[in-house]
Structure formats: C-alpha cells, structure tokens
Structure P
Amino acid sequence: MKPSLVRFLAALQKLLPGEITFAPAVLRQYAGDKWFATHSPEAVARPRSTQSVATILRFAHRHRIPVTARGAGHGYVGGCVPLRGGIVLSLERMNRILEINAGDFVVVTQPGVITATLQSAVERQNLFYPPDPASRSESFIGGNLATNAGGPRCLKYGVTRDYVLGLEVVLADGTIVRLGSRTHKNKTGFDLHRLFVGSEGLLGVVTEATLKLLPRPPYRANLAIGFSTMRAAIRSLHAILGAGFLPAALELADAFTLAAAYRRTKSERLRGCRAHLIVELDGQRRSVQSEIRTLQRIVRVQKPLFIETGLGDQQCEAVWKIRREFSYSLRDTGLTKLNQDIVVPRSRLAELFTFAARLQKKHQLQFACFGHAGDGNIHTNVMVDFTQPGAHRRSTAALDELFRQVLAWGGAITGEHGIGIAKKRWWPLAVSPPARKLHRIVKHALDPKGILNPGKFV
C-alpha cells in the first residue's frame, strides 16, 4: 500500500471508528464474488448509516480513492471485484426493513436485507414482492438493485426495476439525494431513481429503497412436464402462451442438466428425460385449478413422458426444490461452469438449443442450458475442463460465436447478471459506439473523478 494511501485511510478510520478495517483476512474475504477474479482492496468499510456512507464517499472523492460497493457477493460476473484496490464498501450492516405499509403497498428497506427475508416479512402481511433471483436466500436487496435482478417470476411480474418507487442514493462526492417517491405513479421530472437500478455500482451507492408491493396471490399450482425431445417442450411452451395464458413462470431445462440433476437428487422422473418444462400459475384457487386442467390438455398434445401436478404451496415448492438444484448439479460434474445469462427473442428458443449443440460439437465442449424460457432468458452454461490443453482458447471461441449469434437474433448478452468483468470483452460488440459514449457521459456527470467501481465496462 502506498504510504500516502495508508495515511488517508488511517484518517478515515479515525472519522468512523469500528467501520473501517485493514485486517488481511477481511481484505481477502471481500476481494471477489462468485466469478473467478479477485483483487484485494486496501480497506473494507462496513458503515452503519447513510451518513457514514456519505462520509466515506466524500473522503474518497477528495483524495481520489477507488470505492467498490458490495452486497452479499453472490454475483456471477465479478461486478464487485475491487480491480483498482482502494475501499470495498459493504452494505451488510445496513440490514433493516424500515417499514411495511399494507395501506400504501410499499416496503422501505435498507440495502443489506436478504431478499428472501424481505419476501417472508411482507408475505406475513398478505403482501407480495415478486422478484425471485435464484440466490434470494443469500443475496441482498442492494445487489438485486445493482444488477436489476430477475428470476422465474419475471415472465408475469417483471424484474427488480419494475418495483422500485424511490431510492436514497449517495453520489460519488458524498451528496445524498432522494429520488422518486412512495406513490405508485409519479411523473415529476426524469425517472432518475431507475437510472441507478442495474448500474452495477458505477453511478452511486443505494442506501434505502422504497419498493412496490402487490396483494399476495392466495393460491398457486404448477405442472412439471418431461419430454423426449426439446422441440416438443418448446412447442408446448408456445402453445401455452398462444392459448392466452400468462404463467407466473415457464422454466425449461435440457438433457445434460437433467442428467446431472438426476445424479444429485435421485428424482426418478428425471431419469431418461430429454427436456423438462415447469409451468406455474397463481391467483384465485378455483380459477387456478380450472386453468391448470386446461394446461394439462394443451400439453398432452405433445405426448410428454409425464405430467406431474403440484397444487398449493407445499406441492409447488417440491417442484422448485429440484429446479433450484440444477446449478449445484452442474458443479457436481467437476467441470467449470461458465454461466451465461443470454436472452433471445422467444421465437428463437429452438434455434438457440440447436446452435448450442453445434457449438458443443465444434469446440468439443459440453453445453448445459436451462432457465427462464418464458422470457427467452436461457442460462447457457459452457462446461469446461481447464486441465485439458486448449480448453481456455476453445471456450473463449465458443463464447465469441454464442454472443455474436445471440446479438444477430436481436438478443442480449446478459439478462440478469450484468457486464462486470466477465462480459467486458463483449461490451463493444453488444452496444453501439454512440450508446457507449452516452454511458460515458452519464458516468462522468455523476462520478467525474471515476472513483466508483473503476475498471469495469464504463
């Protein structure tokens, strides 16, 4: 560490006793996320209040010290890796739900609250916060905001951004601003609060969020359906949507994923299954039960291997419990999982699976595809044995081809995880020069000294 930086950070520690640490073990703990890159910061800040966050940023801005904000560290693209060192600013101590208001249908929360904790708290009041990332039992609301997190329920209910009514944000120079409001409609000026959702910590630090709630649907039911071919599964998906249904979730998985899940879960219904579709409905009990019977008739046209019906929370959760094992099952293979959260137009789903099979054969790499088929967001995992000669080169070439084809179809290289470090290589491919320039203009306006999460895509 540079002597001048040591002096500056020691001075900051005196300003905020108990909130700044230089302990080597702590620095290592906050050096990365779930991706493969790490870089140790010079200090870790764990503030307890918005005023402390403002003090840290004001100090860092004055002395040009990099600051990388961090949630729970469950990102998949290296978004919270402090590439330029400096300070990691963890929001873990700002972990209180400040208000749940059933009359206004809002929850006011600090960023360090675990997503599932918030959902459980509002559900006890018969309210509903729909965004459901796979990491919801571990991830923070603040991280969900930074990445505009989604999940299976996005098809019907939308992503995190759709539930953000207002934010308290600390800007790079320490200025505290309150944006938006607690009303469900507001057209007063620009939609500035939503600018910070999905900004990956590059524009400011969120210290409080006012989120929209819905009435909790009183009943849910789902179908878990096995197919002998992926084409039959995709035809069923289009038939469901074509019949006028908008399910809460439509999840699809391929043969490699299902074989791995069978080995982990020993669920007999996955044995020999080449494609698997989960369809979930929610709403009033009588209407959901009637609609689930209609869906059964629609799906039977494609001659599935099985249709398993889940009625009510307990049976539905039994289906989702297996779905949540998919990612862990792929890790069990011993291969390194390069998790790509690409999105394609729904009409391109069949072509995506066919294209992935071609890439698999061409580059001699296994692909495992599963995810949110209802909105075209398929997690296309490249499974790599990096002990094999040329594996790194082949995996990079496969990803180059995958992303180029997805963009040619009018898709996107990331639907949930963000750019971070992992997708920085493909950022210029995905975004036009004028659009990249606009990103730089916004970044410079809000962070003129470039201290917030430096080294990332802007």
Structure Q
Amino acid sequence: MVSFDAIPSSLLFTLLFAVALSAGVLLKLWLASRQVRHVAQHRAAVPPVFAARISLAAHQKAADYTIAKARLELLELALGTAVLLCWTLLGGLNLLNQALLQWMGGGMWQQLALLAAFALISGLIDLPLALHKTFVLEKRFGFNRMTPRLWAVDLCKSVLLGAAIGLPVAAAILWLMGQAGPYWWVWAWAAWMGFNLLLMVVFPTFIAPLFNQFKPLEDETLKRRVSQLMERCGFAAKGLFVMDGSRRSAHANAYFTGFGAAKRVVFYDTLLHQLSASEVEAVLAHELGHFKHRHIIQRIVSMFALSLLGFALLGWLSTQSWFYTGLGVYPSMGLSADWNSAPNDALALLLFLLVTPVFTQFISPIFSQLSRKHEFQADAYAAAQTQAADLSSALLKLYEDNASTLTPDPVYVKFYYSHPPASERLARLSYTPTP
C-alpha cells in the first residue's frame, strides 16, 4: 500500500484539483442533461395552472429558449474547462509569467502586466461565444436589440473602465501583499471591502450612466403610487428613474441600486411597457421587501465574511510552494537578485481566482436555497403591501415576456435557480391566473 506521506504535496494537490474539476464537470453535464430532457418532455402542453394565461406558442418558445441556452452553456463549460487546464496543468500561466519576466524583469509593473495580459487573453477566448449568445441566440428568440456598433462601444467602455478601476485596485492589493507583512491579507481585505462599499455609492451616479440613459419617471400616476408605497414602507430613495434597457434587450427588469443616501429606484422602459401601474407597484413592493427583511444587509455581511475567509486562505496558500507547482506554475525562489527572486503575488492571485470556483461549486445549492427563501419573503411582503393578484399577474407576464420556462427540472432548480420557479411562487401567493 502506498502511503500518502510518501507522495509529494504538489502531486496530491494536482490529484485533488483534477478530481474536483472532473466531478464538477460531470455534475454540470448531468444537471444540464436533466434540464434539457425535462423541459423538452413538457414542451407539448402548457401546465394546467397556466393554461388560462399562457399560450402554447409562448410556452414552446420558452422551452426552446431554455434548451438553446442550456446547450450553449455546455459549450461554455467545455471551453472553460479546456482553458482552465491550459492555464494551469498544461503550463499556460507559467509560460506567460516567464515570458513577461524575461522581457520586463520582476517588480510591480511585471505583475500588473501579468494580470492585464491574463484578462486580455481570457476575454479574447470568451469573445466568440459571447458574440454568438448576443447576435445569434438572443436574436433568434427576439430579445437582442444591440447593434454591432453599440456592442463595440460598450466593449471599449468596459475595457477602459476596467483598466482605470481594476489596475489601481490590483496595484494596491499587490503592494499590500509585498509590504504589509504576514498579515497583509487583513489589510487587503479591508481595502477590498472599502472599495466595494465606495463602488455601491458611485456606481449609480457615475458608472451606470456611461452605458445607459436614466431619465426621471414622468408618469405622474405611477410616480404617485410608487411614492405612496415607499412612504408606507418607510423607504427613502434619491429618485425614481427609467433606464433605456430596450436599446440592448427586450428583457424587462426593475431594481434598486446605490447605497445609503445614494439609493435610487430604476425601472427598465421595457418593464413599464409590459406591466400596468398596479403591477409595477407590486413588483416594486417585492424589491422593498428585500430591504424590509434586511436581505441586502445580510448579503453585504455575508460578502464581508466570505471575502475575509478568502483572503485568509489566499494568505496561507501564497506561502505554499505546492500550491503553485501543483497547478503547473513554478514560482520564483528568491535565491538571487535577478528575476528569479521576483514576487509571486500576481501568480497567487490568478491561481486562487482560477481554482476557487472548482472547489466552491459544490456548495452553490446552499446559496441558491437561501436566495429563493429571500424571494419568497419578499413576495409575501409585497402581497401584504399591495394586491397578491397584481404581483402574480406581473410575475406571470415577466415569465412569459422573458421566455422563462414554466417547467424547469426540480434538481436543476435546487442547484442554479436564485429565484423560485413560477409554479412555486404563484402557489405561495395563492393565486390562480384568470383569462
């Protein structure tokens, strides 16, 4: 019998990574096949509870859209797995790092160049499927309204904004990793959380308007109803805005954005075209329910806790040679004054970001279940503040207009659905659709 003590730590970690990756891929394949099979089996008839409101054509469109998305996700899974293996066990990240070291030497600029080159290459690899999703799949089902020019403009803005924000943040994290001692991860976590809180404040005012137009809500009747609802619920916002979501997609939505005094209510223009005033009020009451039950605060606190755990784990892993070599990367050993002693901080960051999802994917049902619980609570709050029938009617319209399947696979729902399926939500609201 071979003792595990005789096996190098790097090889053990390689085997653990390979097993987790294989198990995750098989699990996702199984779930996707269940979803496709279940939706296809129920495509021929509208579920009886929805038959009065949903046409067979709309039901079949939702089924076809769901199946098409699932098949595209399988392509993304195959590509993502191959790319992950190329970056890690096949030596791609190590090759990129060594090339930049030879060219630039060690130091902060080389580490930032490594992060930027990795992001650029990853983006280029993902580009074909992203284009296919927007201009083929979404167009096929009548959702895409994005022009190639608008898509290109959005891409340029995203790249420039990502560089302007991401590179300074990355530089700060890398500096802390190198200069703040063995407990650098505490300071890095504090800086990261501070950045995220700041982003919540500045995003609605300075970043979102770079991509969309936000105009004050002009419908006086709706504005009055919404204002009265918010007053009843004890909620204050900086303004009510309509976003030109129809420039890019036919999908509809409404959301709160911002933090503290910067909170604002945003309606997609597509939502206002699809729903009546009472239905919009019910949808808004649902969003207010998240605030009333402190779901937003809970999520922020959870983000704080999980981020602290993640930074602590990164702080330990970054000092373990097997973490690098087990993933196909040979770190600088610090034996001389040349580039062989260059910092490994950027390598550690990238490897951590690459492999963490491989291990954490197995606990995703826990977070999905918690999210669905929050949605039920928000629905109940909305039903108490408005009419349950209005919320049910609005939800059903949104399911239909967004081509969301009414017959998802129950196991797939447990793993992936952050919102309960339509049948469960309407059953909780005790409402049967009428013609």
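Readers should treat all values here as calculations from the given coordinates under stated rules, not as data from a laboratory. Note that this is a predicted model, so its numbers are computed, not measured. Cβ atoms are built from the backbone, for glycine too; each structure is taken alone.
Thinking only about distance in nm of label points 7 Å out along Cα→Cβ at positions 120 and 312, which of P, Q has the largest value?
Going through P, Q one by one, distance in nm of label points 7 Å out along Cα→Cβ at positions 120 and 312 peaks for structure Q.
For distance in nm of label points 7 Å out along Cα→Cβ at positions 136 and 200, the calculated result is 4.0, so let me know which of P, Q that is. Each step should come with its number before you reach the end.
On the way: P: 2.5; Q: 4.0.
Matching structure: Q.
For which of P, Q does relative contact order in percent (Cα under 8 Å, 6 or more apart), calculated from the coordinates, equal 16?
P
Of the structures labelled P, Q, which one yields -11000 when helix-only ellipticity at 222 nm (-39500 (n - 2.57) for each DSSP H run of 4 or more, over all residues; to 500) is computed from its coordinates?
This figure was derived from P.
Check the numbers for distance in nm of label points 7 Å out along Cα→Cβ at positions 256 and 304 across P, Q and tell me which is largest.
Across P, Q, distance in nm of label points 7 Å out along Cα→Cβ at positions 256 and 304 peaks for P.
Where is volume of the Cα convex hull per residue in Å³ largest, in which of P, Q?
Comparing P, Q, the top value of volume of the Cα convex hull per residue in Å³ belongs to Q.
The value 42, 21, 17 for semi-axes √(5λ) of the Cα gyration tensor in Å, for residues 144-383 alone was derived from one model only; which of P, Q is it?
Q
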